[in-house]
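Presented below are the structures under discussion, each in the form of C-alpha cells.
Values in this text are rule-based calculations from the coordinates and carry no lab data. Nothing here was measured: the structure is a model prediction, and the numbers come from that model. Cβ atoms are built from the backbone, for glycine too; each structure is taken alone.
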Structure P
Amino acid sequence: MKVLIVDDEPLARQRLARLVAEDAGYQVVAEADNGQQAITLVNEHHPDILLMDIRMPVMDGLAAARALMAMDEPPAVIFCTAYNDYALEAFDANAVGYLLKPVNRDKLSQALAQAQKLNKLQLASLAEGDKQGTSEQRHYISAKSSRGIELVPVADIRYFLADQKYVTIMYQREGLLAEILIDDTLKELEDEFDQQFIRLHRNALVAIRHLTGVDRRGSNFYARLAGVEQGPQVSRRHMPELRKFLNSL
C-alpha cells in the first residue's frame, strides 16, 4: 500500500515516515507540506492512503480532502492532528481515520489496516462536514482533467459559463486564458461566491475583481474583463444591475 504523508512540520513527517516503515506492507512514496502540494503528488504517485494534518498553510487538510472528490478512486484519508476538538463530529461517522499527535504506533497500525478507499458519497459527506464546520469560502476549485486533479485558484477565475449540465471555468493560467469543466452548478457557485461574482446572464457568473466595464457589439452587450478578449454576454435583464455596479466603482 502506497502512503503519502502531508504535514507542514518536518519533524512530524519524519516521525510518521519512520512509523510507517516499521509496518510491513506500507511504503511512503512522497511527502508534502501543504494540501495543494499533496494534490500534485496524488496525481503523480497515486497513493492508496494519505496521512494528513488538518491545519496547514496554503491549503489545509480539509480543503485537500474535498478536492479529492473529483477523483474516480480517491485515496483513503487519515487525519493526523494535534487538535482533538476540531470538527471531530463531522468526520467520525464518515469512516475517516483520525489520530492525535503524537501519533501512537499501535493506533497508526490499526488505522492503516482499516483504511479503505473513500467513495464519492463518503467524500461528499466529508465536504458537507467541512461546510458546517467553517464559514470560509474555497480558495481553490478542484476539477478533473487529463492531467489528474487540477486546482484552480478562485482569484484567477474570470467567469463561470454554464452549458447544459456542466460549468466551464474560464481562468488565467501562465498568462493565457484557459478553461476546464467542473461538476458544480452555477447556482451553487453563485450561493458560495455571492460577494466575489456577479450574475450577468442566466448562464454566466463574472468575477467582480476582474470586471472593468461593458462593451457593445451590435445589439448585444458583453462584459469587459481583464485578460479576456471577449467576455460573456450580458442579458438585457441584468444590464441595469451591471450599470449600477459599475457606477458605484
Structure Q
Amino acid sequence: MKPEKILNLSVDCVVFGYDTNAKSLNVLLIKRFLESETEILVDDYVLTGYHVYKDETLDDSATRVLKELTGLTNQYKKQFKAFGNPDRLMNPKDLIWIENEEFNLRTITIAYYFLLKTEDVDLKDNKFDAKWFPINALPEIGFDHEKIIVEAYEDLKVKCLSEPIIFKLLPDKFTINEVQDLYQSILGIEIDNRNFRRKLINKKYIIALDEKQVGVSKKPAQLYMFSMDIYKKMFSKNYLISM
C-alpha cells in the first residue's frame, strides 16, 4: 500500500559535505527543471526534501529523504528549525512548479542538516541530477531554500565550536592540519596554526597514534584519532577551540 502523504508538511535537508582534496565545505543540491513546448519555465536548484508520511516521524522522514538521494544512512543529523511563512512558496517560478506537483501552498517544512564526506556519495547516474556546490558559491536556488541553507550554515558554525561534530567529516586517522583546514572551511576564517595545534593536541580525546602519513611527497605528518568514549567521559560545555 502506497504511504499517505501529509500534503502541507514536509522535510527539507541541507546536506553538507566536506571535500578533503579541495578543502571545501559543500552543499548537495538537486536540479529543478521544467519546460513547455516553447520555453524553459524553471531551471535552478533546490534542497532535497519531500512530504512527511502519516505513519512516520519527522526524523524518519529526513532519514528516508537522505537515503533516497545518497544511499546513506546513520549520518550526523540535526533538526534545526521550522519554516512556515505564508509566502515561502509564492515566487513566480515556484508557483509554476507547484502547478505540476502535489503541493499545498501553505506547506510548512521542518529543516534538517546532515554531515558527510563528499567522497562517500556516488553522484554518477543520480536520478535527481544532484551536484555539490561550495557553500560560498551557490547557484540560483528555488523556494526559500537559500534562506534555509544560510540558517543551517550558521547553526553548523556554532555547533562545531561546542561539540565534536567535525570529526564526522574527517577520516578515522587524521593530521592536525586536516582538522585545522576543516575548521577554517566551516568558519570561513584563518586560524593561527601554532595556537590551534597546541590547543588541539592537549585535548585528552585527541589520541596521538604511532603512525604517520603515507604516500605524501613532503615530510609525513603525525596521525591522530578522535575518541568518542574519552570525550563522553570528560564532556563539558567548554568550546573545543577558542577563537
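Some observations on this one:
- Relative contact order in percent (Cα under 8 Å, 6 or more apart) derived as 12 - corresponding label from P, Q: P
- If distance in nm of label points 7 Å out along Cα→Cβ at positions 29 and 221 is computed and equals 3.1, the structure in P, Q: Q
- Which of P, Q yields 18.0 [mean count of other Cβ atoms within 10 Å over residues 21-28, calculated]: Q
- In this comparison of P, Q, the computed figure -0.27, -0.32, -0.51, -0.65 for log10 I(q)/I(0) by the Debye sum over Cα atoms at q = 0.11, 0.12, 0.15, 0.17 Å⁻¹, for residues 149-228 alone is attributed to P.
- Among P, Q, structure where mean count of other Cβ atoms within 10 Å over residues 61-68 as derived comes to 19.8: Q
- Largest in distance in nm of label points 7 Å out along Cα→Cβ at positions 13 and 69 among the labelled structures P, Q is structure P.
- Answer label among P, Q for the case where semi-axes √(5λ) of the Cα gyration tensor in Å, for residues 53-140 alone, calculated from the coordinates, equals 24, 18, 14: Q
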